[in-house]
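Q: Next up: some structures, all given as structure tokens.
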Structure I
Amino acid sequence: MDSEYLVQWFVMRDLKRANARQRAYEYLEELGFTVFTPKVWQIVIRQGKKVLMEIPFIPSLLFVRDCRNRLDPIVEKNPTLQYQWCRHKWRVPMTVSDAEMNRFMQAVVATPSPRYYLPSEITPQMYNRRIRIVGGSLDGQEGTLVTTRGSKVKRLLVNLPGLLAVSVEISCEYIEVVDSD
């Protein structure tokens, strides 16, 4: 199968300003594309009033699931929308597998307060043990148990390698330690 017609998750960049009327993820959703943007709740000032809004964690990052031949004309028409390119490869767009993306989205949706980390923010001290979640909204998820000094809350770290990681609160009763053979 030709890669232009393969449906996959593309990592894309939105170069519009933060105060733009319509962000790229909103535009692509209107056109019928499947789009995911990691968001956080933040208090912003709109027309002189403080309002709680859900805004993108990284304003320039979005994930679009479709085939390249449908995305290319839109990217050509919008100079502020770009593919994120793989390093050391000529014009190869960065993609994320369906399994990794579904795992990441499931983790984000399962908690009202996800904590995002850039790859540079993840330290070896954050990784404790490999765990699997048995039961609950994250049933079947695997990742690492995040340890934070002084916190009694257990968190699962789900990683999109090289892009972003999210930690979500989990209940102790669902944790199963995975043997690290």
Structure II
Amino acid sequence: MAVRPVLTIQDERLYKVSAVVKKFDRDLRNLVRDMFDSMDAAAGVGLAAVQIGVLERVLVIDLVEKGFLKGAFVNPYVIEASAEMQIGEEGCLSVPGLSAELKRPRWVKIGYQDLSGAKKTVEGEMLLARAFLHEMDHLDGKVFVDQLEPKLHEALAGDIDRIKHGLPLEHAGVTPAYRKKSRAG
């Protein structure tokens, strides 16, 4: 279909709550194709519709290379999450060049609708749980850098500010772990 530009954190749309999808039609399928194309072009493993400027509760994940799954998830919500936490490095296509450690549940069970509107559930742990929660945060207007531990957020404040102003990071060459062509994480 089409590769759409990925919004970065200077765009206010990333901080808005996405609307519930009510129509399961050709437009939704075309959006999902564009999302996969856009994510693949940016070498990402997950993308929320808002990241390409569409404020609808849709996300795509492609973690096949890491041994998990590839799919589109409409109107996703957390049914259950483990109390046991994991700490792992996250990056984001909307925060280019920056990655940082973030604490998230080790396991989640997600409810969602497929592209025909059928209700389904899926479970994920470790990287898959992290990917689901990261992308679902986008649907609620949250970006991972705003959820970092206060000391880490303060340490990265200069880099975050540079990205918010559309400036490259001084230590260019840092590749987010949240991309396909990087170290596992």
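Only the coordinates and a few stated rules stand behind these numbers; no lab work does. This structure is a prediction, so every number in the text was calculated from the model and none was measured. Cβ atoms are built from the backbone, for glycine too; each structure is taken alone.
Q: With mean count of other Cβ atoms within 10 Å over residues 46-53 as the yardstick, tell me which of I, II scores highest.
A: Working: I: 8.0; II: 24.9.
The maximum falls on structure II.
Q: Among I, II, considering only mean count of other Cβ atoms within 10 Å over residues 14-21, which has the greatest calculated value?
A: Numbers: I: 12.4; II: 15.5.
If we compare mean count of other Cβ atoms within 10 Å over residues 14-21 over I, II, the biggest value is for II.
Q: With Cα Rg over 2.2 N^0.38 Å, for residues 30-109 alone coming out at 1.15, pick the structure among I, II it was computed from.
A: Structure of origin is II.
Q: To continue, here is another question. Using relative contact order in percent (Cα under 8 Å, 6 or more apart) for the comparison, can you identify which of I, II gives the largest number? Numbers along the way, then the final one.
A: On the way: I: 20; II: 25.
Between I, II, the highest calculated value is found for II.
Q: Here is a follow-up. If percent of Cα pairs over 16 Å apart, for residues 102-157 alone computes to 54, which of I, II did it come from? Walk me through the numbers on the way to the answer.
A: On the way: I: 46; II: 54.
The read-out was computed on structure II.
Q: Suppose you compute helix-only ellipticity at 222 nm (-39500 (n - 2.57) for each DSSP H run of 4 or more, over all residues; to 500) for every structure in I, II: which one lands on -4500? Before the final figure, lay out the partial values.
A: Values: I: -4500; II: -7000.
Considering all the candidates, the number was obtained from I.
Q: If Kirkwood radius over Cα pairs in Å is calculated from each of I, II, which structure is the one that comes out at 18.1? Don't jump to the answer; show the numbers that get you there.
A: Values: I: 18.1; II: 16.5.
Going label by label, the one that fits is I.
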